[in-house]
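Taken together, the values in this text are just the output of simple stated rules run on the coordinates, not laboratory data. Predicted, not measured: the structure shown is a model, and the values here were computed from it. Cβ atoms are built from the backbone, for glycine too; each structure is taken alone.
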Structure P
Amino acid sequence: MQNVTEERLQFTVDSTAVGSSARAGRFTTLHNEVLTPVFMPVATRAVLRTQDTPFVDALGYPVLLANTYHLLLSPGAEVFKACGGIHRFMNWPRSVLTDSGGYQIFSLARSSRITEAGATFRSYLDGKRFLLSPEVSIETQRTIGSDIMMALDYCISSRSDESLSGNAVEVTARWAERSFNARGDSPQSLFGIVQGACFPELRRTSARQITSLPFDGFAIGGLAVGETNEERTEITELTASLLPANRPRYLMGVGTPLDLLEAVHRGVDMFDCILPTSLAQQGVAFTSRGRIRLRRGVHRLSDRPLDEACDCPACSTYSRAYLHHLIKSGEYFGSNLVGRHNLTFYHRLMRVMRERIVQGDFSDFYRVQRETLGRVDDEDPGRPPRAKKRTETLVLGDYEIIRHDAGFYRIRQRSSGEIMHSVNDPVAESRALYAGQAGLAHVLAQPGDEFVIWDVGLGAGTNAMVALFECQNILQNSASARRVRIVSFENDLDSFTLAVRNPSRFPHVRHAAPSALLRHGRWMSETVPLEWHLRAGDFPVEMMRAPRPDCIFFDPFSQKTNGLLWSYRVFSSMFQLCKPCGTKLLTYSNSTRVRSSLLAAGFHVGRGAATGPKSETTIAYSQPMAGMELLGREWLERFRRSDARFCEYSSEEDRIAIEKLVESHPQFTI
């Protein structure tokens, strides 16, 4: 079958699979011919994570991916002008595809604001303000000198509602036309991107809009950002079927070897993802027998090669025992070796898929490989530990377990009578008030810098564990490998210990993490980049030693029993730490004195979700952010009339300062 276009890439479909939508094609860029299906390793900042370009060149990868957003911020467009483009800059002889930056605005930019003009954001490097418009994105990509450019799109979480998703589709369509016009007479190829989240009709609408323009190829965007594997597969299949057969189809940011197999089966030609190198840093290897986690103790004494079917440097030279040692020791060489293996495995997988499509037996290959590629440590999955007999106690120190009439259990402080999560089911309340409002699916289901959550007031561990479970699920079911660190603060561990000793009453502690946290002060996942750390002691002291937070679950006991933590002075210290980070603070309190202390400290303060008898809670932001529902002047009037404006720990000097700072706060003077 020959289907040739006269466009820049001269895309040709050489063969289609029997009983499958898989196809083998080819196209020619400004630098070389590319055979499809093809995987493009990610060199975000013009460098691959833990790898050098000569090794990737020797493997035979025809295309690398770099990112416009990151390269615009550093080293900057002027460097590429001076150096003659990215190929000379990074000494790469083959093709380069540049992403437009829309995805990174969604996932990384602090205080971004989307308008028709484009995306306004502050640099995560120096705080400098940028406007990334379709025209700026294309001009930057032209200066970089990539072979394939991407139109700027409006990327949002795949869990967004239909209204927000529909708006993103319309903005993406208008930006696509502007991107196309900005390309002008450049010989570089340009792809349009289809959005629409997980709404089939929106995907159809977006596909009609984007394919109405004569792009050189088309991409499926907005996936691997929070949806389930099943949803991703369904939307990929639908969207691929809506794209022209005579153009390359590119699934952005996906994924695992199994993801690639499934998408090739559904007619996709091009892929990129950071997983081969980023998961290598966690000791995760993709092999001919499935996924292997080298951090596991079962590999400590194994003299076997990582993969008998592979001849890469890691497999032909070293044992699993040595690789296990390197990874557990945190040695760079371990990440390098496992990354080399993963890149070798991905390249071989794409080559074999193409061969099987051409040979006409891809369907048989697909049926066998979908089982193999989905395995995780299949050769030694491990045995469940023997159940230990537990002696459960209902009291420890100043804390006791009590049962709610609805059947769930809570912990009460005996001296004060205060109850943790006093009205609602603790897990349900935590999920709605903290993990849900944190937008974890939005911020974690994409690559980025480490995301830090402060859990202030560990208590029975409910908030931290709900976040941990959700983070695990997101990271396991997306192509992202963004590192997550949860830091819990607590000065009395008896309540947490009591919950851990009573797993029949507190299901959220039925996990290895709580016991590890009590024993070692930290827990680290062996499968995803997720850590949990404990800082035991007084919060005002310990917070100065902790990594800066992106999100804070502020849930210490009430002002009655722990008033100092709710004071203007403590919030001021927190704000100084959080101000550069664009931090979101969530708390169950909606009291005037707490909100006034937050405002005086410098936070922007708004209304949070309802919980129990409270019609609203509180969200505070260390920087103004798009979509904030802030307290308005009607609240300020109530503040002026209130008899409970100040925390009891406020001195007269503090009260004067609070009143003045609240009255002059920018959120009331706009």
Structure Q
Amino acid sequence: MGRIVLFAGTTEGRRLSEVLAAAKIGHTVCVATEYGEIVLKPHPLVQVCRGRMDREEIGVFVREGRFTHVIDATHPYAREITQNIRAAVEEQNARGTRLSYLRLKRKQVERKDLGVAYFETNEDCADALENTKGNILLTIGSKDLFRYCKNEEVRSRLYVRVLPSAESLALCREQGICGKQIIAMQGPFTEELNEAVIRQYHISYLVTKESGVPGGYAEKMEAAKRTSTKVFVIGRPKEEEGYSFAGICRELEAQCGKKIPEEERLKITLAGMGMGNENGMTKEVERAVEEADILLGAERMLAGFSSKPEKYPFYQAKQIIPYVKKVQETGKYLEKQKIVILFSGDSGFYSGCQSLYAALKKEISEGRLRASLHILPGISSVAYLASRIGESYHDAAVYSVHGKELCNLAKRIKRRSKTFLLTAGVGDINRLGRELQTAGMTACEITAGYQLSYPEERIARLSPSECMEWKEEGLYTCFIKNPCAEDAGLTHGISDRQFIRGNVPMTKEEVREISICKLHLHEHAVVYDIGSGTGSLAVEMAGLSDEVQVYAVEQKEEAVSLIEENKKKFGLQNVNTVKAAAPEGLSGLPTATHAFIGGSGGRLTEILSALWEKNGNMRVVINAVSMETFCEIREVLSQYQIREEEIVQVQVSRMNQIGSHHLLQAENPVWICAFTFGEDEK
């Protein structure tokens, strides 16, 4: 391992020292000033040499230190020191010393600033300022300050931003710059801070070097643009050949034979930015955006932000993850990059944030990304609308139809006195009105919040019929007040007389309830109701939860019509009618978690085979009235591995009044056979 000397003086130089120290590579850092030494992080493997050196002194220092690698990470405007380092290295190599010289180049900002005045030298810029009026903010440091102080009138208008070091302050005093003209601060400086300084001191002209990304050039340009401040730029000197930060690290790895590990250098923040207006962002999100190097999100969310960070309209994992990996790969040794991904509303409330967070977390845990991951909450449109109309939302139901088909919307609203609804646009407003009207819920009052937080924001009070006719496209969040809300029942079960029956046989109420209990349904169950008849079981199962999906499979025309009528009567969109015989009608359906067989049409063996093929862990309940059917069930089941088997015989008698007497009339006994495919769990 050779000996390395690093001539620092830039952010990249300090960062390179930190990277080398983290890789346990000892080195010496040369800085010109006391302040340059102060900002370096102390490390036992890092020696610091402070003081300015000319060419001969650099040569002696390199020779006596027996260095093998010289890294020049000085400022691109410090042409003299770069010339001296290069010349000193060439002289030592001419004497037979084998010295490697590596020049670290600074990443430049593209020149897209129309109307900005560029000057080759400080002298040219100072001459041009003599023909101006108004205060001047000088952000070029203290070394060339004297060039702008030769003209007394220009000097009186100067406000100089310099490092808070004794040397810088002494140079200011030497040039007659008084205390109120000195802004002694250490960067980096945000656009907002630059803008505040410009406004505070009534700056008309900003003087800067074209100092690249770490030098804060883009932040200065954006602040000047916001304040209509004229900018004088001292053009960057032509850069000699050199290496990027990553290139320097690769060269050192190759020449020194020691691995410089990549760092966890990406900081990814998933931020909820409220409804869209920047005034609705939390201070924490606002600060994250200000400090971001890269902003990602939908175009409408990026539109209001400055051009300082790079901006890309990515908001899906399939776009974002490849892009973040590319950022990691192309700049793996650079200073930490801050990536902020914007989401509308609150990051934890009906947001795509959760799925992206899980995808990024997986990439990090499996080693494909080296990044930290954070979530920042925002203000949801529900919270905003509630505050605008003076309503609470802790006692309300909240649903979203944004980007998805929400089942049983009218039924959900029917059970609650207050409901908030997130929509995707005017089409959902029309649908809301139509479903409420169809369900006979015309007394409901709808408050529609249009373009919340934007200048065109409007609150509209609508009836269901007015919602059906609403035309104005845009973003809506709705509040629905239902004065006729029904208390939700705590026990399941629908009376037989509530169903539309016709001449189709129907599983009786008590048998239905036991059969459904034996199915052991869960919140997101997918159920086949085979031989559905009137759809009484399908309706009862779908009514247990709006998240359950029921497929009522029936081949008889009259029965299919009755299923549709009962589905409409009970306001259930999660009952899907399939006009077909089983098992053929099951082939194109989503895989079921549960199945109820109320009628097999003599094809029980084929149906069970199809169910097992669909899902080898399905829960099944079969009802049998005849002894022959029950025996067939036992015979067929002997061919399968089953568990959790239950067999119940139900005998129900109903009381009928005949004259003055009340007599019990027996219904046919029913066998309820329940089981789960698969071996017993150990």
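Structure notes:
- Entry that produces 21, 15, 14 once semi-axes √(5λ) of the Cα gyration tensor in Å, for residues 375-470 alone is calculated, selected from P, Q: Q
- Value 17.0, calculated as mean count of other Cβ atoms within 10 Å over residues 559-566, assigned to which of P, Q: P
- Among candidates P, Q, the computation of Cα Rg over 2.2 N^0.38 Å that gave 1.02 used structure P.
- Relative contact order in percent (Cα under 8 Å, 6 or more apart) from the coordinates reads 10; which among P, Q: P
- Test item: distance in nm of label points 7 Å out along Cα→Cβ at positions 511 and 623 calculated as 2.9, pick one of P, Q: P
- Of the structures P, Q, the one that 5.5 was derived from, the read-out being distance in nm of label points 7 Å out along Cα→Cβ at positions 327 and 487: Q
- Of the structures P, Q, the one that 0.10 was derived from, the read-out being FRET efficiency 1/(1 + (r/R0)^6) of positions 167 and 311 (r between Cβ atoms, R0 = 35 Å, to 0.05): P
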